[in-house]
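Before anything else, here is the set of structures, which you'll find just below.
Readers should treat all values here as calculations from the given coordinates under stated rules, not as data from a laboratory. Small disclaimer: the values here were computed from a predicted structure and weren't measured. Cβ atoms are built from the backbone, for glycine too; each structure is taken alone.
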Structure 1
Amino acid sequence: MPRFKQIPKIQQLMGLKKQIRNIGIIAHIDHGKTTLADSLLAGAGLLPQQMAGVARVLDYLEEEQKRKITIKTANITLLFDFAGQPCIINLIDTPGHVDFTGKVTRALRVIDGVVVVVDAVEEIMAQTEILIQQALTERVQPVLFINKVDRLIRELQLSEEQIQKKLNQIISKFNDQIELYAEDPFKNQWKIDFTKGNIALGSALDGWGFTLQMIKQQAIKFFDVIAAYKNRNLTQLKNKLPVNKSIIEMIVNALPDPQKAQSYRIEKIWDGDIRSYVGKALVNCSDDSPSIMYVTSIQVDLKGDILATGRLFSGKIRKGDTLHLLEASTETTVNNVFLDMGAMREEVPEVTAGALATLILSSKVQSGETIIDSTCKDQMVPFERIRYVSEPVVTLAVEPKNPQDISNLKEQLDKLILEDPNLQTTIDKDTGEFLLSGMGELHLEIAINRLKSSGVNLTVSQPRVVYMECVQKKGTVAETKTSNSESSVCVQVEPNLIKQQKILKDEKHGSVLSVDEHQNMLLDSAGKTNDLSADVLQSVIDGFQFACRAGPLCGEPIRDLKVNLVDLKLDENPDKSEVMRGIGKAVFGSFLTANPTLLEPIYRIIISVTSDLANQSSRILTSNRGKVTLFEQKGHLTQLSGYIPVAETFGFSAEMRSATSGRAIWQLLFDHWEKLPQKSTTEVISKLRKHRGLALEIPKPEKFLE
């Protein structure tokens, strides 16, 4: 017996694609996203209306309740009656904090539309812009809810004309983002306008909101909204213009159903031929086609079962089905099928195309996996790899206080990485430390709390910055020979100045053997690998990848490196480990002749502060190697935009709070990598080499060419 009485009705409606919407809510932190989600749950009868904004139902983790922020994505399937017709809304509530944007990116892969929530006073923030850009990159259609309109009335006490001007500014800037980032076929189609029904405004916390159609039906003008606040009479406003109704109307009328969305989204997110049998199945979102599901998130429950959550793009999945894991190249059995209901799950016999669901499988599965009907496994190619807007730029070392807990720590780290692919863990080969890297200090703090809650007693270092090694010019041709001198390898490195997609499509650069996540490329322009067996070729690629994971300057990852395989002479039965070592040594030898240096991560920073403290805030930023690029007046606040090295942000918060008496708020977003100033490079390299127990002197190229 299901705990939610709507489940049987939801199952009956799954085949009616036009009555389904897969949507997410995205916003800058504290703009009211989770409060709005509560209002939608109340509208679906799952929460008393008076609890909306207080219950924070989808923020069910202890850390979320304690910090009052969203940390993970939460899925829930809602049943509504709209215009006399039942409809299913599969809703994903996403984090607003910049450290968790990776979770938002993965959620966007499986939804078709997003409600972008914007604070009427703060307007569209830098984080909002990034989220809109991410949505448009995935061909996910955005609509706008301008929240906290009550602040314009109560706090700023603006006139009706001034409020209208403020709202028009937000709408105009929103459309600027669509003009900038949407593809040509969607620019005009997706731009927002009150007459299109893709704009709503209101106050989620106060429970009211409207679209143009709603206020016309109720014969209400904005003057009446202002009067309701002045007269302290919001009850009638909430009754006539319930916020959940305005959002549901906008979602159903302005956003696409899964069948319509897949007709234009598949060619964007899938690498295969849409004219093929599998391609047509994906485009048509048909229940009668092969089962194809994309996994976006993984969770390990208390029993140790791995829960895989994602979207079924085609076919049906039932309990007991045998399916194929494309990346893992293995068969798996579906042990259970669930619909997500926030913190709870409801088991169902099957789910159909267009649904968001969670499976328990008999095999280990990772985020990004494609699950497909075994009969079509040879015709299927993977979905496009998800591209994240941020990278792990802060790292710390963890080790168990009791050495006997090492295996337990490793197991818990593996589980952590499985659930959050934006964390990275490595073992420092020189110190033996477990290194955990994340998007920022909060990201790592949450991860460490998770590890501690698993029962491992930890010693945790202070966070430090992740640096990258790179070259500034073309290196010499470096040759290495195997120990028996039967085989030799010649490579030449240079800066990689061309983006990955461009190189892969540009034949003049030769055969691209490998491209890693840091834009390092291995190229064979002379056809030296054409006749190699698959396992020997893999050893060549492994040697390149191994070298790029920890460079010769100080053991940091290498970035933006082009490695050209100039020559390769192998004996008849080459030792694959010797080939791998030879490639790695040759890369290092040429690297050290190419004017190597370090790159440091740079945050974009946006500071909002009262005008009298703007100069003080600017001074603090520049004293921390930052730079201000823009001063902008926004109402009674001044907004400073600029850049600051990640290394300078440790302690930055305390300094800013002290200097501004807590009246400044700021946001840090990873923006780019930049060459470390020369005067700092030597010091940083020495510190890192000393920490890793390496000789303080950087090795000479000849060390790797003996």
Structure 2
Amino acid sequence: MIDRTTIDRIMDAADIVEVVQDFVSLKKRGVNYIGCCPFHNEKTPSFIVSPSKGIFKCFGCGKSGNAVGFVMEHEQMTYPEALKYIARKYSIEVVEKELSEEEQKQNDDRESMRILNEYAAKYFQNNLLNDPEGIAIGLAYFRERGFTDEAIKTFGLGYSLEKRDAFTETALKNGYKLDFMTKTGLTIVNEETKRRYDRFFGRVMFPVYSISGQVIGFGGRVLKTAEKTAKYVNSPESEIYNKSKTLYGLYQARTEIVRQKKCYLVEGYADVISLFMAGVRNVVASSGTSLTEDQIRIIHRLTDDITVLYDGDSAGIHASIRGIDMLLAQGLNVRVLLLPDGEDPDSFAKKNGSEKTIEYLNTHEEDFIRFKTRLSKQEADKDPLKRAAMITDIVKTISVIEDQIKQTVYLQECSKILEIDENTLYSELMKFRRKKITEGKLPTGYTQQQRPEPNPTPRQQTPKVSGNKELGFLSKEREIMRLLLLHGNKTIANPLDTNKEKPQMVKVAELMIGLMVKYNITELRNSINQQIFTELLNDVYNSNEISEKKFINNPDPAISSVAADVCSSSYELSSIWTKNGSVYYGEEARLPEIIIDVCNKYLIEVKKDKKRKLSAELKRQIETNTKQQSQLAMLEQEYANDTTNEQLAEEIAALKANYEATKALTMDSMKSIKDITDEITELSLKQ
């Protein structure tokens, strides 16, 4: 457990802009920062970070919270894990008490897997730098590749000994569990013989880091050639490692990508490291896999501009072409750079050094449309059919771009290069658009059907509600929470004081909670709102200061998320209001009337709910009365034919009594409904 004092130090030190900028490219807008949300796919930024309030909020998917909540959500960490991550960022020492055996058993598997991977990375690097075999084989290989000490340290490179179970046996002796070794893929167990052996034995090791710097997997390259041995072996998919959502070198490159507002994309581990040594620090690799949409989205969080840098051979050229459409579809500005034939980024950087490499990258990249048309013209200039197919293919590529202005510019450029009428190209473009509409494949923004459902936030995880009835409560409860948290400590003139000349001054929280208690409203519909309200009620009764930070930094992510949500706004006051001496009466100037209005509206909602329940009860009573009346008529008819039947007479008397009682209840219910209706009308007239 982390003690409260340390948690407070971490929360005080955490700058939410700095924390979020490790993962998302932010631009300053007024007093806040804005960027593309990392929790859902979007091309128009709706993700706001408020440094003054210490919160983030996405107005697209609804995610919100503080710095710790952001790390928890983005990195799928527990609350203690996120605290430790931020503590490391700000060099705060975290001392925890020793876990009991029971607590250790309940420890999260993901944390155990991360700890094991961190241990494995240090073990492999120690082998590389200190073990005779590691120095003679692994380090010699890296030296031969020209990797510097800085690069080896920065990327955590290592070596796995040739002994087939060296790592497994060492890890077991150091107390690490075989279960987690197999889950991370570091150890393989033969089901028949039960023999245990290392997945990466006899290989140089490339740790794969998450964007926050945690080791989540490994890539291992074999140094001895053998027909049945794969050149590279990678960690299998696990709870902490998903290859299609991971980019090699992202942790090392993220700061430079944001600073330079540009990312270079290459294929392999060595390409990243060699370019890094040449001074190109904003480079990542797809780790030998085909580029995926998840990988593209990760890049897009940090920058809008990407240059695809692949080998100059035929395979490299076609790999570039395959990735272009996907990058464009995600809204990135794409440029392509092909190296000279026979070169890859690794060999080119080593051969040319830092200055020439950077100069070549700056002068030889070209816009995707020029690259694709130039490449296609070389293959199809002399064949009309191939030329027609080439034009169709280029227009198809342009059709995946959502931005219509960009589409138009690219069509104009394509028209000039290919010497073909622009209207013809536009007609071809519309064919692809119509086809996508028919197939329901238009990108986000064109059809709601294709838009992915955002993950539910704590604010959205409310009990299932019945239509608009409950939504009326929740929207008004949100406004009550917002006013209490944002303005609770502010002092205003009491609007209920009859002395208008010199009214009593009262705090917003005291006035609002006083009104709600007066109206007998102390229980809210949403459980999280209720927890916050109860705490605020205690603060008012104990004359404590109301602080939104107390709830924004609450260890319960659900409370923190709701607090951040209600304290955020997607709007800022335009400068036009202060221009030319214009006067704008903001919310603070109107707080007394706003508070009365909000409390009245919630009271109206409460009374409407009570009226709904009474109306339902009245309906049931009327139905009962009707049945009793019909039954009574039948019994009286029967008794008229047999006046000596005493038992029947008693039944009639009892039924008459029940009928009169139900009738009285019906009248009472009707009166109560009328009274509530009058109260609702009176309250509504005050709005």
Structure 3
Amino acid sequence: MKKICLIIVALFFFFGSNTLAGELIVGGEYSPPYLFMRNGKIVGIDAEIIKQVLDESGVNYRIVILPWQRCWKMLERGTVDIGIGIPKNREYDAHVHYPATFSRNMEFVIFTNKETKKQHDATSLYYIRKNYFRVGIIRGQSYHERFWNFFPWQNVEENRYHVQIEPANNIEINLKKLNANRINAFPSDKTAGLYTAGKLGLKKIIHYDFVIFYTTTFNVFSRNSKYKSEKYQDITALMKAYDRKLEEFHELPEFMEIFNWNWDTPYISKKRVIKKETTGKTVNIGFLAALSGPDAGWGKPGLTGNQMFIDEVNARGGLLVGGVRYPLKMHIYDDEGDGAKALKGARELVEKHDVKFISAIGGADADATHPYLTKKKVIYASLIATDIRPDRPYLLAGGDVTPRIDMLRPWYHRNKNPKLKKWAVVSQDDPIGRACQAWEVGAAVAEGWEVVYDRHFPLDTSDFSKVADGILATDPDVVSLNLTWPDFVTLILEQLYIKGYRGEISGNYMDVEANLKKVPVWFHEGAVDSFPLFNDPFWGYSSIQHRFYDLWKKRYGPGAPEDLKRDLTGIDWDHVIMLRIWALGAQLAESFDPDRIIKALRAQKSFPTILGNAKMTGREMWGIDNMVSPPIPINETKDGVKRIQTIKGFDEWFQAHKETIIDVVKSKGLFWNQQK
């Protein structure tokens, strides 16, 4: 690899930059499968993205592979016109223009070796620093600011890294050092690390199943570029054209095909036939959830995220499906959390508005509506994966991480404090409470907890004093509220506080703003849930999550045109995850036919969501692969604000514990094949 890079760089300097009239120089670092050499040609995901856009733009260009630091210096000078795969960084703003459209979203994990992983069940960057891992990095890479918060420089001017950091020139060197146990950890984009380790035949490489950060990358344009041609008078004019074409390319099935390609075999570029877009009829979607009542906290806020997405799509002329742009419109029905009303609402949405997709909470409402919606072949997106069953082929779930977060919270509390032993869990007596709590109890047993309390309270409960007494009589170390409705959570916490409970608190969803009206900040400190805020520093200011927060605040925040007199919650983004996935499925299938949409989604090795890359799975848990499985955030409340502590992959953990968990669920008669 080093020889290839030297040859490429030597040829670049031999011919000089921009020696041909109007030639554009595009540079990027070696990072398979994004950018690498095969049979003397530069290929990879990033290479194909830039080729597709620039070929359509009629640009004479040349791609070169350069070490990261050299590429950046040349971008600063303008001898490289476009830099491939650059994250947003405030220090870069003075030297490059960022287009509006990003090229990809990277998911960074910690790669390690089998020897290290056997000794350390690492859960975070904090663990890695605390246990003195030797950490390899690529010299000059910006990484994410939270990485440098854990491993701050000794002296930036003198180029002296943190004592645990060992820089190397590229990904291959770091992985080889890791395989030889010369370092213990290497932060890398998951796709790049897995592909490169496999390509090099490194048998000892493995990775931890938590995400350390996400990085949104752009193909940036040098502010000092001298590029111009007959068609484009300067680099900014080219960037505007590039931006339009990349945005269009994002909407095509070919874009996802590049990411799902097996890069062990050559990718055959497809020349896109440019067709004049037409506008189709408006496609209606439904929002069928509680907008009033005690579980409205899971429904009503979700209207904002859905409407933001619909308006974004319609601003482009509609959802591009099969060369036609279809405007979207949302129709809303308040089912008040009542099954009979949910069925009435489903009929109205389908028969009056011909909706193709329904956002919902699920539970008893899913039970009531699924025979009708199955017959009508309408995709119903539940927040609760326990609703998935083989006889509900059009019910999809998983964007909301219930009940997987309820299964991972026992793992998180155990790893945080191994001395804790007793687990108490409670929720309301309804289908979602019973089902989700069964999976949580199974996970707690699998993680070695003594489950001392496992009960449900009636839906008409208004005084939670006796519920709190029953819980506290078992002297628990952790009280978990599982999938308790948001209004009930606040009332239970109030009673636990009044009665003197001082242990750890855990739950599926914590509306901190509402809870702190009943309990003091110190009591809520450290409470664990899984619905993060999108202004969380974990995401970083350049992330798609932070962009969502900014747009929400400008529309619904204080003083905004549609000021809601509240802050952003975890539900504002929760429903829109599945709406985005449905829209992606329609674009991949080039059809609104539900069977084709689901088939297209299942065919993807992975696809993007606002929680990270996901895939369709679920057969072992629900009997059918209708569950979207992204990484799962785990939060703690810090000084009255939720903050992400880690983001964990669920699937690997579940494989190691599934037999115990499923046995517990079956013992309660709540496994999918035991349901009527």
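A value of 14.8 was derived for mean count of other Cβ atoms within 10 Å over residues 400-407; which structure in 1, 2, 3 was it taken from? This figure was derived from 2. Can you tell which of 1, 2, 3 yields -17500 when helix-only ellipticity at 222 nm (-39500 (n - 2.57) for each DSSP H run of 4 or more, over all residues; to 500) is derived from it? Source structure for this number: 2.
With Rg and Dmax of the Cα atoms in Å, for residues 40-255 alone derived from the coordinates and found to be 19.6, 61, which of 1, 2, 3 does the value describe? The correct label is 2. To test your reading of the models, identify which of 1, 2, 3 gives 49, 21, 21 for Cα extents along the principal axes in Å, for residues 184-263 alone when calculated. It was calculated from structure 1.
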